[in-house]
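A.B. asks: Alright, structures below, take your time with them.
No lab work stands behind these numbers, since they all come straight from the coordinates. Keep in mind that what you see is a predicted model, and the values were worked out from it rather than measured. Cβ atoms are built from the backbone, for glycine too; each structure is taken alone.
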Structure I
Amino acid sequence: MRLGTKRGKIFYGWWIAIACFFLSGGGVGILINSMGTFIKPVSEAMGFTRAQFSLSTSLSSFAGMFAYPVWGAYMKDHSIRKAMLVTGILIPVVLMGYSFCTQLWQFYLCSILIGLMTGSVSTLPITALINHWFEDARGTATGIGSCGSGLAMVIVPMVSAIITSQGWRMAYRALGIVFFLVIEGAAFFVLRDKPADLGLTPYRREENRAAELPPVWGLSRAEALRTASFRLFLVLGLLSGTVNTSIVNHTYACLTDIGITAARASAMISLQMLVLMLSKFSLGIVFDKAGLKTGFLLSVAGYALAGAFLFGAAYLQPLAYAALICSGVGSALPAMSMAYVARSVFGNKDYSGLCGVMLSLVFLGNTIGTTLNGYIYDVTGSYQLGWVLVVLEAAAMAVLFFLVLKTAKKLGLAPQQ
């Protein structure tokens, strides 16, 4: 009998959570959290403005905005694993394609192709898999699966070192190879779509195993879109994506702008990603133990403080360290925290469909955040106004979150732990 296929041994869902750790390392750690490292060196080498090249990253998010609902509908009735096995080959080809680009439109094309496929290997399939495999301890499992995005703490210094020694083109090729090994390895050797594939049922704590599984509950995608609560939730997703990429995709450039060396900046980004990894795991436990409100507001507070400290770092450089720590905490918001709210407030009746729509708004926010902060830099010569906007957007998210809960309660959708 294989390890983990019986309750008496390690429940196989925990191996799924570990596989998701590596999937988020590729789908988020590489495709989202590491791409900002290229903004400054590629812009300078190719003669682009930062706003022009930042648009490349934004177009990836824009394409993802349209693709995520499609992936959500697909994953409701089809194999997530099979999709990953295919896109786990195609995405590395496109990553390597960046290294052959000589004109701006070619970067844009590669980014659009990446964006169309990102939904198959990032937050959506990870949270969908956890939703399939876990009835209890979903927060903890989601934290394990999502915190792999912090693998950027290894990837960013690697990319920075390769750019310095061999150029940005070779760095893109190296990312393609790493992505292929991570995604294909996890999907092929470990991943299984549902517990039933191994003759199991979703994970439940010992004291709950004798009881019947709770019924499917909540709203379908069509039903949710007709409610004010879910529409407010989508605005929340938009803001979370905007804040996320405003910080993540411009922090490296900001650090070097205020006099920090490239090597030290990449090490600091590694610190940010380490905190991100630890915070996602910790927040998963917080969601399980302390509840929805505490976990979500911790994420929002992380981003608000990150914006404030980045603003102050222009005058007192050591504040950049505090900013990166807080940013690591906040980075759990667009993926893990938003997905947890979706399941807890709107149910599991059509989880993939709901998350697909929500994540499309997150990706629209990603597009706005990256481009807007690049534009702010080009116009003003600094990121200071951008950091002020981050603080204001974080405050708006806290208000929206309580409005979502208030309007959901009127629909009889009390948050579930």
Structure II
Amino acid sequence: MPRRRPSTWTAPEQRGAFGGFIGPKNLLGLVQGTAPYLFDGSVPAFAAPPATPAVPLDALAPGPLGWWSVLRAAERLEACDAPTPEQLTDYFALCVAAHFATVATFVPTDVDTKIRAHLWWRRPPEELARQRRVALATAAWDITGVSARVVEVDQEVGRVSGHDGERLSILCGGALGHLAVGDADGLAELEAAVDAELTRQAEAFARLARAPGRERDLLVLAASIVHNAGDVDQGLSASWGKPLLRTPTGVRLRERFGRLAHEGPARYGGAFARAAALYRELLASEGHRHYPLRETKLLRAHPALLLPVGPFFDDWGATLASWAPWTPVERAEVLAAVVQGVRKVKGQEGYYRALAGFDRVRRLDAPELQPHLPSGVRAELKDPTLRKKVAVRRESFESSLFKRARALLGR
């Protein structure tokens, strides 16, 4: 299928082109590089650009695809050495949208400290209000197409994912920003939103912990909410906010929301403490950043290739083995990247499971792939330890993991 050329700007911006921050043009280029399908027309859900009326970027944020609307209107924001307060708010909206679109891709944009710290500091009250509306609007943003790290709990609780943690970190950073200027009402609104989201996630864990047969979802959820609790800590850790955390209000925020996975196990019904126990015992080795896969641009072509939560990579590996657009040369390149991941990331199981899923669909020693694999990769694929792990059936691997999870919960 012929692809439309992405709508990109041609001239790059200089370093720190937006008041010392990455320029809007360069930031959008990073999003286009890691998630080209959001712009090139190759995925039907993103084939028709959204309507973007001539309003400030923050006004485009409401709605399930508010993040996409902001990205598609990003060219309105020009680089400048000394942005106005209004322009900084537009830039905040763009950074939040860019982070949302890429945080679960192979190469996330590096703007997280901006949206949970720098861009909340010393803001005029009217601009804080605009940023607060963007932060709160993210609760309605649809992650379909930008993440495979999702648990569908039930109709009432809905989805839980790592994106919820990113949102929490922005809300917590915003709470400190409002505390810094004495905006009690704005702070109360953000604090209530944080509490509601953490309550929802705790309820999700409680429901899945009680549900026989949903151990896989429970473990994926545990990994997600432990990550999310860490995001809360990140949101409360801005260097300029440390004096604020020693005030009575700051102490209350820290005691209510801080270090949920490490201290105060009774908070939120103990859900975060119990999730942390599962994560430490069963999943900690899978929590790396997948650097071995970042250079493989073939993996960025479609949302169906996004990586799920490890170690549950069997289906992902099967997708790699059967992805129709790839030639044998391209498939061998992707296979080599996964094998190199096995070599570089010690203690993980997810890459082995990806190879097992691949092998079920298309043998790892398939003749059409062998000529295109580096000699070191071919040798690695013959390694007895690798072959033994790949030979473990998915059902056996997961059954053992699930039994251990239930035993830990029963302690």
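A.B. asks: One of I, II was used to calculate distance in nm of label points 7 Å out along Cα→Cβ at positions 180 and 300, giving 3.2; which? It would help to have the intermediate numbers written out before the result.
C.D. replies: Details: I: 4.4; II: 3.2.
Checking each candidate, the match is II.
A.B. asks: Looking at structures I, II, which one was helix-only ellipticity at 222 nm (-39500 (n - 2.57) for each DSSP H run of 4 or more, over all residues; to 500) calculated from, given that it came out as -16000?
C.D. replies: II
A.B. asks: Something else: Figure out for me which of the structures I, II the number 5.0 belongs to, where distance in nm of label points 7 Å out along Cα→Cβ at positions 20 and 332 was derived from the coordinates. Don't skip to the answer; put the middle values down first.
C.D. replies: Numbers: I: 1.4; II: 5.0.
Going label by label, the one that fits is II.
A.B. asks: Among I, II, considering only Rg/Rh (Cα atoms, Kirkwood Rh), which has the greatest calculated value?
C.D. replies: Result for Rg/Rh (Cα atoms, Kirkwood Rh) over I, II: largest is II.
A.B. asks: One of I, II was used to calculate relative contact order in percent (Cα under 8 Å, 6 or more apart), giving 27; which? Working shown, then result.
C.D. replies: Working: I: 27; II: 13.
Going label by label, the one that fits is I.
A.B. asks: Can you tell which of I, II yields 19.4 when Kirkwood radius over Cα pairs in Å, for residues 124-371 alone is derived from it?
C.D. replies: Comparing all candidates, it corresponds to I.
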